[in-house]
Structures are given as structure tokens and as C-alpha cells.
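Given below, in the form of C-alpha cells, are the structures.
Bear in mind these aren't lab numbers, they're just calculated from the coordinates by the rules spelled out. Since we're looking at a predicted model, the values are computed, not measured. Cβ atoms are built from the backbone, for glycine too; each structure is taken alone.
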Structure I
Amino acid sequence: MGLISFIKGAGKKLFGKKETATPAAPSAATPVSKTDLLKAEVARLGIPVENLNVEVSEMVTVSGVTDTNADREKIILAMGNIDCVGCVDDHITVNNPEPEATFHVVKKGDSLSKISKEVYGDPMKYNTIFEANKPLLDHPDNIYPGQTLRIPAIA
């Protein structure tokens, strides 16, 4: 738990210019907060969490209860890999703690196999990184500079 920094200006364009519609119920007449949009993003990704609470100011503060560190880390990444978010203050409780993954910020020219070779010494273990970042990633080639990824430890 604590503060996790992200690169502002890199990430999914979730907020847009006007906060007037949610992904779940688009309606120009219904104003929606950044908090609601971030909660909807975690729900869209299907990451299990109870009592999710999100506060947005200069940073995003997130709390709730989840079963695993992997789910906790994915929620942090779902919040932090949004354009205009520079920091996530993590207060999520984990019921079944396990070893935490490390985070890697994607640089220009990176690929999952290049990151895998750098971290694990084997470029063919790229799928470990891909699987650790599902549902945040939908394809191993869909990463971008500034994006933060989970890098799990391998036994």
C-alpha cells in the first residue's frame, strides 16, 4: 500500500473533455464524475473488489477489499494507466496476501518479449507478463510508452 507514480499524459483517454456520459449508460443529460468513470473502468475489466471507493484530486485515492495482490495491482494499474492520472494512493486491503509483482514503465521500442528478456533473461516468457496484465491488455502487442505493467516473480 502507498503511493504509486504514473506518467501523466500517457494512457487511456477515459475522461475526455466533458464528463457527461458513462460507458454503461451513455446519455448527454447525465453528468458523470471522474470517480464514477474510474469505478466503471474497474467493473468493465471485471476485476473483483468489494466496497470500492475512489477519490480523485491531483491523484486518485483507492480503497476496498480484494482477495489477491494481483487483483489489487490490476486495480491500481487500471486507475493509473488513465490519461491525466499521475499518482494512485493505494489503500486496498488484500484478504490472501501473496508476493507482490514489480511494476515496469514501458519505454519507446519496448515489447513484452524485450521486457521479458530484460527481467527474466528469456524473451519467450513474455506470455507470463501478458497473462499477469489481463484484462488490462487484450493482446501482447498492444502496449504503449508510458504504460505501467505488472511483472510477476517467477518461481
Structure II
Amino acid sequence: MINLLIVKIAIIGVGATLTFDLWAQLLKLTFRITPSNICIVGRWVLYMSQGIFKHANITKVTPKRGECIAGWITHYMIGISLAAIFILIMGKSWLLDPTILPAVVFGIASVIAPLFIMQPAFGFGFAASKTPNPNQARLRSLMNHAAFGAGLYLFALLVNLKF
């Protein structure tokens, strides 16, 4: 039973993250909004092994070998972790009968991580305040995380389908 729950959480987390990524590509194609550079996440994570957690501007730091792979793995692991946290908060009843509103609200709330942890650690300032277009970065993050929430809901529906 616990193994099935772990599999369902993994599917929901990967699916929600995939929804986030597909939404970002749609924004790029439709509105020319550049998606987040996931390789930067990998660079950040790889520099952590050297005890460096904060950068003046991570884009000016020497790239690390394998940073893109590390970034994508980290991105999807974060998505799975967020799905697990959400399901832990909501309980088995939500997992068995998912509803969209709590999932989207959680997705939107999860924007706290990039705005107030990751972007400052990258040297981009709180809520992207030091980027060339902070409002666009904030809106992109908000929309992507709302899409993540929608993905939580959609993939919870998927894992409940009876074949």
C-alpha cells in the first residue's frame, strides 16, 4: 500500500512539474516570455558542495560541468517533494477525490520558494528585484506555479483512473 502511494506521489509530482514546464513553453511561444533557466538551478546546487549557497550573480559564476542535468534532476525532485508535501497536508481523501482549488492554491503558494529563497541566493534579489524585468519574472513565476498546481490536480485524476 505504501509503495503504491509513493508511486502515485512520484507520478503526480513529475506530472505537475511537466505541466509547469509545458506552460512555460507555451508562454515562450505565445508571449515571448523566456522560461526560467533550469541549468542555473543545477549550478547553484553544484556550488553548494563547495559550501557556496549565495552568489552576487550566479550567471557570472563559472559554469559547472553537468549543471544542466543537475538542474533538471533537482527541478523534478523539487516537484515530487512539493507533491508529497501537498498530499501530506491534504490527506488521503484529496488523493482519492481530487479537487482543483486546493491544488492551484498550493501551487501559487509554492512560488514563495523561488521568489524568497532561490532568486536571492542566485543574486537576483528578493522577488527578482535585481533582474532587468522584475515584474515579468514575478508574473512568470506566479503563472508557472499556478500551472504546477493545476498539474497536481490533473495528474491526481490520472492516477485514479481505472483501466
Structure III
Amino acid sequence: MEVEKKLEEMGYTLPQPPIPGGNYVGAVQTGNLVYVAGVVNRLPDGGYTAVGKVGTQVTIEEGYAAARQAILNSLANLKACIGDLDRVTRVVKLLCMVNCAPDFGQTPQVANGASDLLVGIFGEKGRHARSAVGMGSLPNTVPIEIEMIVEVAD
């Protein structure tokens, strides 16, 4: 439980896994890879850290915080799938979809909210490949949705 201890030291609590909003599961393991479904910045009380488009209704800083909450939700789904986050050997890839204004060009700065937290938790094995792309809309007008691929030990 070293990863969760590190999270607590950083001031974060792992939430309960979010309930899927459709006919899918939160994460699927095949071999040593786990594919974590897209998650948003939903809070345990059902609200969101922010709602709206980054660059108009949501600031970059609010988007960064939303990405951090989304990755905490991703980690909750991952833990539900593999049982122990200490099994993570490498965060392989993130897809960060940012709900933003058409001319917004700072999607990487928003996605850094997730990436910075993963590196803070896992160190070098938290460094990952990443895409940070702008979207015209996302479910419930949230500012970010993140998918993750992780390698785990047997």
C-alpha cells in the first residue's frame, strides 16, 4: 500500500471508483496491461471540480485541478481492477481530452494536472506517453476526460 501512503502524504485520498455512465466497466486487464476507461473530474459527492469549456468558463488552473481529480478517479478504477496500486510497473499512456474553446491552444498545460500527479506518486515509472487534445464537448460539459493504459506486475 505504498502508493496509497504516498497519496495521503501528498494530501490526496483515493475516491471510490466512479460508477460507469453506460454499458462498460471502469478498467479491463489483458495480460500485463490495464486499460482504464475514460473518467472525468467527478467528486465523491456527485458534483464536479469545474464545469464548462477551458479558455472561456474554466481557467487553465481549474482545468489542471480537474485533470488531477480525473486521474484520482482513474486510479480508483485501476485499484478496483488490480487490487493493489503497488503492482503498477509503468504508466504507459494517457489520452487527455479537454473540452475547450475552438482557439484554445494550451491543452498540454491542463493535462499536466494528471501527469504531474502520476509522476509525483510513481516517480519515473509514472512518466508516460500522452496526447492532450481539444474537444468541442464532453459529457455533462466537464472540462476534461482521461483514459489511461498501465502496465502491472503479475
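Here is how the numbers come out for the structure above:
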{"quantity": "Comparison of I, II, III by percent of Cα pairs over 29 Å apart - largest value held by", "calculated": "II"}
{"quantity": "Identity of the structure behind 32, 13, 10 (criterion: semi-axes √(5λ) of the Cα gyration tensor in Å, for residues 38-117 alone, calculated), options I, II, III", "calculated": "II"}
{"quantity": "Identity of the structure behind -10000 (criterion: helix-only ellipticity at 222 nm (-39500 (n - 2.57) for each DSSP H run of 4 or more, over all residues; to 500), calculated), options I, II, III", "calculated": "III"}
{"quantity": "Structures I, II, III, by distance in nm of label points 7 Å out along Cα→Cβ at positions 6 and 142: label with the highest value", "calculated": "II"}
